[in-house]
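Listed after this line are the structures, all set down as structure tokens.
Each reported figure results from applying straightforward, stated rules to the coordinates on display, with no laboratory input. This one's a predicted model, so the numbers in the text were calculated from it and none came from an experiment. Cβ atoms are built from the backbone, for glycine too; each structure is taken alone.
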Structure 1
Amino acid sequence: MKKFLAALLALILACPILGAQPPRVPESVTFAGETIRFDRSDLYERMDRELLTFTYMHTTSILMLKRSDRIFNVIVPILRRYGIPEDLKYLCVIESNLDPQAVSPAGAAGLWQFMAGSGKEYGLEVNANVDERYNIEKATIAACRYLKRSYARFGDWLSVAACYNAGPAAIAARMESQQEKRAADLWLVNETSRYMFRMLAAKMMFEDPAAFGFDVPEGERYPVIQVKEIVEVNEAIPDLAVFAKDHGISFAQLKRANLWLRESKLNNASHRNYEIIIPKEPGRP
């Protein structure tokens, strides 16, 4: 027993994650071209809390780092195309932990966590058979539209992030009642107050994981799903398992590459055009 405890202690002391210390709160962080300073005690403490959280939620932080190449390689070009600063990619980090299958208790779904109503408002098809909140490309385009609209109203990207969490009407009302011009200076419910600083902490962690005690080499990060071909369909597919076999892949591989297909068939009574990805599976990273 003593030998076991000694070995366990040695393992803990040798593990950089378990022995990690969170990075100190910097004087400032640049986010989307804007400088966020932590020169007030309230701002300092809010940032310190999130740095502690990212350091010690080991499993979640490591999984996010492993997923990052797969997700960022898809969404960053879309953000650039729509004129959204690349730093806004960290918004979906705190929304879904970079898990495109994430579903919140309230029913928000996908990488960008759209509710069904807001997803439809921004052009996504959402029903039991097809749910484009799980389509990374289309959901990112919808998020870009939302972000651009909010920025046109508030002119401050951190305030835009707060709007994504609480809604623009709520943030505007609090700015007016508290006579402030940016969301970071508002007294908000805890979730929204933390939301902005979680995003800043996420940027720090992804830019320098070692400062948080993490080491996830490139070879251990999940690769982008490679595309063998894209099949365009405008008819119903009565059995997606048969469709998958006809294209040389399994049903599981088909679903993984097309999370927006929610059932074992594609109804498509309206003969809409859909693009179905046939993946080319890479070897182990």
Structure 2
Amino acid sequence: MRIIKNIIIEGAHRKPIVTDVFYEETRQPKKVVVFCHGYKGFKDWGAWNLMAETFAKAGFFFIKFNFSYNGGTAETPIDFPDLEAFGNNNYTKELDDLERVLDWASNGSDYKQEVDIHNISIIGHSRGGGIVLLKAAEDSRVKKVVSLAGVSDYECRFPKESNFQEWAEKGVFYVKNGRTKQEMPHFYQFYEDFNKNKKRLNIQNATRNLNIPQLIIHGNKDTTVSIKEAESLYKWNPKSTFKVIENADHVFNVSHPWKEEAMSKELQGVINICVDFLN
């Protein structure tokens, strides 16, 4: 298997998109899968490398990347050494990053013989699940879309009432990262950008307008993103496929760092469903 880590794709906003590819070298075009991490996530989180290897063994050209403003850097793509960037991230930057990755994959990159540019699917976890649905609705290069524990609405995730007022006045609010203990800033530009692009960032409209196959996967023990959000997605697109993973939490029972040689049986189950769907 060929694994190439930390390839630099130029982002649209002056920061690099740090990217990995996983594939079996056959010099035959393969279906492309692009994976988007979620909020406070990164491409090397938990068992995502094992997931990438599993997709590659199943015959896919698998791409995963860090959103350019996720708080990682080209030198340190794991965790969040650049909190200033993290605070300046927003949904439209993430859509632009995904577009750059799709451009890179479609324009042949260095892997022309290995990719089928007419067969690109995108998978997103959590907040990334919303990003892939928005992108799938607006980009005809995407042939199938999968959300894993995906969100159904971005607006409801902003601070409310007096907390929102305080955010607008101070220009920043902080969320503590339970694992790294960092106070992670969110600058008010995040809301301003959302408000300016509300129509484009409406996941409900995007889902209703999808005309490609859609797969929704959610764990029934997810306490981070309610399974009701998956049910909403399914209601908005009854032609989609909806699978519930029993006893699975928000990250399908893996964690970071993941030291095991195998994934959890729940994440393995997720990948089996994805592979069947994408084939």
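Worth pointing out:
- Looking across 1, 2, the calculation of helix-only ellipticity at 222 nm (-39500 (n - 2.57) for each DSSP H run of 4 or more, over all residues; to 500) that yields -15500 traces back to 1.
- Structures 1, 2 were compared on distance in nm of label points 7 Å out along Cα→Cβ at positions 75 and 187, and the highest value belongs to 1.
- Label whose coordinates, when log10 I(q)/I(0) by the Debye sum over Cα atoms at q = 0.07, 0.16 Å⁻¹ is calculated, return -0.23, -1.35 (choices 1, 2): 2
- Origin of the derived value 15.5 (mean count of other Cβ atoms within 10 Å over residues 211-218; candidates 1, 2): 1
- Per distance in nm of label points 7 Å out along Cα→Cβ at positions 27 and 115, the highest-valued of structures 1, 2: 1
- Structures 1, 2, by distance in nm of label points 7 Å out along Cα→Cβ at positions 235 and 259: label with the highest value: 2
- Structure (1, 2) behind the derived value 3, 15, 22, 19, 15, 11, 8, 4, 1, 0 of P(r) over Cα pairs in 5 Å bins from 0, in percent, for residues 139-218 alone: 1
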